[in-house]
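What follows are several structures.
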Structure P
Amino acid sequence: MATIIALSRTNYKWGLAFLMLLVLGLGWKYPYLGFMVPIVMVAGLIGAFLKGRVVCGNYCPRGSFFDTWFRPLGGLSKVPKTLTTPLFRWSLLVVLFSFMIFQLSGDIGSAEHWGTVFWRVCLITTLIALVVGVLYRPRAWCSICPMGTIQGAIGGGKHTLSISSACSTCGICEMNCPMGHDIARSRESGIVINSDCLHCGACIAACPQNALQ
């Protein structure tokens, strides 16, 4: 059952990934496409109150792009801890949001201008995401994404992953986790608590012992 669910999720993620490519490719000409960015941001915030970073793992167009089109090009390394510290992540959030607000204030009454700014921010961050994705792992950006940081702070402890004694600590779940999280070491406590868990279900589908719920 877990495998079937994982496959269905993968299928619709190809469509979400295409949506991201469409926005990036045509947003410069059709600025209103840029409003997909705040729509996804708001959806992420709503999801955070309900189930943590569930939108990041299942409904984010850019995250879906990393899981599908971009996955073969991504690296296999963990993101350096220096990039995932709270200081770095919140500093990055302040810098990017300050840049976006400054850009929006350039023509505050123009919807087209706002759409262009949202598209520009999406383009810049996606280019950064592609670089770190090649250097480390496809979803490396998700480890430092400002919106992901906010969502993790809001609901990171909600809907935790449980791990049973059937776990053999083989590490297959960790190899399949798009974020590269440590999972098996939580076997004794029975609960995997990580504010950056994307609730994507990849680890559950990969576990040969059906030890994850």
Structure Q
Amino acid sequence: MSEATMDPAEVAALEEAAREFDKSRMKQIGSYHFAMVMGGLTLWGAAETWAQVTGSTLAQIVAVGNAFVAAYVISSTIHEWGHFTGARMSGAVSPVLEAPRRHFFMFDFAMDQNDLRQFTWMSWGGILAPWLAVLIALIFVPLSSLSGAVLVSTLIAKAVGAGAFEIPVVTGAGSSGDPGGELAKATIGGKLKQAGKTGNLVGLGFFVLIWLIA
């Protein structure tokens, strides 16, 4: 039986069930991501407190290591949710996955069912979202702390890297009208690795600047 021949009440019931199923998956993955972010922050905070209280070199090393981990988890998570928010705001077909892939990927953006405008919204959501984490960190994280400076620098590195890869893809898609082709071309061409290096250099530069003026 096709949707066209179904009773309107049955169609509405199926659509509502699909929405509830989507919400359930979103809550499940959201809970998982929330736990990851809180876990990373808690481990970093505990190690930083240990380092400040004891002055131990080992504690300082652990704090710096946890700062890297926390920043990576926070930036990757908010980046993915930024993409998802942009996709949903544009009305794109973007079903939530049953379980996250590689810890962070949480939805499927159907290239063949979405248009250039929706791709652009989805992309810019992920490009801009990591900068929210940078802004919050700059307000609340003490840059006088070694691990605090590492955390903020890593957040900046991740945000710059995401933009360095995705902005050319979005602008290229705007010119060619082929988002999938532009994404494939950038990926095959090694642009992701290059963007990561660019982000790392900017993050390192910020870290050096902080310690020069501290």
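Throughout, read-outs are computed from the coordinates displayed, never taken from laboratory work. Note that the coordinates shown come from a computational prediction; the quantities given were computed from them, not determined experimentally. Cβ atoms are built from the backbone, for glycine too; each structure is taken alone.
Odds and ends about this structure:
- Computing helix-only ellipticity at 222 nm (-39500 (n - 2.57) for each DSSP H run of 4 or more, over all residues; to 500) across structures P, Q gives -28500 for structure Q.
- Origin of the derived value 1.00 (FRET efficiency 1/(1 + (r/R0)^6) of positions 79 and 167 (r between Cβ atoms, R0 = 30 Å, to 0.05); candidates P, Q): Q
- Distance in nm of label points 7 Å out along Cα→Cβ at positions 23 and 55 - structure with the largest value, from P, Q: Q
- When Cα Rg over 2.2 N^0.38 Å is calculated for each of P, Q, the greatest value falls to Q.
- Ranking P, Q by mean count of other Cβ atoms within 10 Å over residues 143-150, the structure that comes out highest: P
- Answer label among P, Q for the case where relative contact order in percent (Cα under 8 Å, 6 or more apart), calculated from the coordinates, equals 27: P
- Value 1.00, calculated as FRET efficiency 1/(1 + (r/R0)^6) of positions 111 and 183 (r between Cβ atoms, R0 = 41 Å, to 0.05), assigned to which of P, Q: Q
- Structure (P, Q) behind the derived value 18.2, 57 of Rg and Dmax of the Cα atoms in Å, for residues 39-126 alone: Q
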